[in-house]
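Please find the structures below.
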Structure P
Amino acid sequence: MERFGPFIALLVLFVAASLTSEYFLQVTNLLNILRQVSYTGIIALGMTFVIIAGGIDLSVGSMTALVGGLTILALNHFGPGAGAVVAGISIALLLGMAGGAVNGLIVTVGRVAPFIATLGTMAIFRSLTLWTIDAGEFRSNSELYGDFGMGLLWAVPVPVWILLVLTVLFSVLLNNTPFGRYVCAVGSNERVARYSAIRVKFIRFVCYVILGLTVGISAVLLSARMNSVSSSGTGLNFELDAIAAVIIGGTSLSGGRGSIIGTLVGAVILGIVNNMLNMWGISPYLQGTVKGAVILGAVLIQRTNRSWNE
């Protein structure tokens, strides 16, 4: 169940959606689902490393808004040309990694519980975003940046390709490198990992930096798609969607094990659920209820499986 449960759930949902809506299997609708989940899905890939290592990050939504807003300010400063777009994207990636590094330092060096540390930085990042633009909206003057956000490659949106490429790269990093094994060891048993000469703090710190990098990538794609960033609305509930995708994908909240491919499947499951609710005419205000129920169900299934194994 832990290994194949997410894939079975995806198959069941896919069949159910196909039978209940004649529009679900349309290529446009499927690509729209993938595009929608790509922004939080990319963040969820980085969140997988953090959760496997025994941490969590509640600040990713606020960080996305801050990084996206500062990126647009940088673009407007450098100008509308291609060089400015490249510089803006580079700045976004560096800002994302810096935000992740801040969280990592607070958790590892400051020894603050990840939940409390990232709850605090969540408030800080959102507050800085609102203050920077006086609770308004960041607007880009670069048409080229907007074209990049809406770009297609072989009729598939660019964010979808980036999500798939990162899934492959991160899956190799987690499953086929010493770093991936160290991440699992740290999350499984920190004391044993330390006795095994694994640099526990450094591994956790790098995990937060990786998550920050994915936040930077998502901020670029999201701000480029809209060519603007709302200081109050951008990134709202991204942390819920990212954590939900990770848990639904089979990663244990207690750390020690997880799957990058499973996280991708979890993100797609959430996208299909939202799409089905919209097609059935169910109020969007109830989508949070469904997400919460799905998260609770996934955690209960994990706990039940663990109890049977014990």
Structure Q
Amino acid sequence: MRKFKIVIPSVILIFSFFSCKKNLNDNLFNPAKITEYKLDDYGGTVDFVLNDEYNIPDSSVHVFPLWSKTTNETDSTKIWAIYIGNFKKGTNKEFLEKDTVIVYFHGNKDHMDFYWQRAKLLANTGGKLNYGVLMIDYRGYGMSEGKSTEETMYADANAAIGWIKNKHILAQRYAVYGFSLGCAAATYVAYNTPSIYKPLCITLEAPFASVATIVNDGAGLNLDPLFFTDFKCDNNERIKKIQQPFYWMHGTNDKFLPIETNGEVLFKNYTGTISEANRAEGAGHSDVPQTIGFKKYNQLFHSFIGRRK
């Protein structure tokens, strides 16, 4: 079927799609509910599927709930997490077997089944199960209860870091990795976690610079983002205050979050001393790993994070 391109003046377009805050808020958080996690048996459409070389033994896959609470909430909300790795027992304590864990914050749609292949890929960084990998579903995603807002996403991120602490990972022995919307959670953790327990490094894949950038890119106008959404995240400002080593990946052909107005600006605004950029030539928003090549992706990421350990 032939596709027709309809051109609408930007003012009409922005008011048609974002005539109230609810519309853009719902686009920022686009979850899907499920009753169980199927992981490798998930039958939905995903960005890529790894071959058997990247498989993780069932004994190293752990699905469990976490409890998340904002500073304004009285009761906690149950969210779900997946940890790839192994546990060992100590005297009245349970430890994570690996001393370095990658905490992965996924994008704005679906649930952890959709991002399972990405988590498996990270679990093969530097060899199979060389690092532990923790992934969470934000509120309203997958089996997680509640509904996501900017505030609750940060609370969910704090719950993930709290779990890492409770499993006796030493200070600065974890890394944060954000993809797309998840970059907001990653920069929040890197910036807001107390100095004694900040992550050893931060990785952002296909990040957005700020909500204002998203609105202005979509409208082609300089508009106040608060007219369209309550989401206030400004990764541009946060990255200026983050000093941990920074690794950035972005597709040069990203039409969803263009590299020129998002990733390039973030990378330029970083004020720390250690940074690496991977501009994936020809990649779009969701195909950076496969465009780079899975083995090279793992090699490059391991080269960066391995030097931080």
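If relative contact order in percent (Cα under 8 Å, 6 or more apart) computes to 34, which of P, Q did it come from? Source structure for this number: P.
Computing distance in nm of label points 7 Å out along Cα→Cβ at positions 28 and 236 across structures P, Q gives 2.7 for structure P. When distance in nm of label points 7 Å out along Cα→Cβ at positions 92 and 252 is computed across structures P, Q, the figure 5.9 traces back to Q. In terms of mean count of other Cβ atoms within 10 Å over residues 52-59, the structure with the greatest value among P, Q is P.
Here helix-only ellipticity at 222 nm (-39500 (n - 2.57) for each DSSP H run of 4 or more, over all residues; to 500) was derived from just one of the structures P, Q, and that gives -9000; the source is Q. In this comparison of P, Q, the computed figure 2.0 for distance in nm of label points 7 Å out along Cα→Cβ at positions 188 and 212 is attributed to Q.
Where a number appears in this text, it was derived from the coordinates with a stated rule and is not lab data. Note that the coordinates shown come from a computational prediction; the quantities given were computed from them, not determined experimentally. Cβ atoms are built from the backbone, for glycine too; each structure is taken alone.
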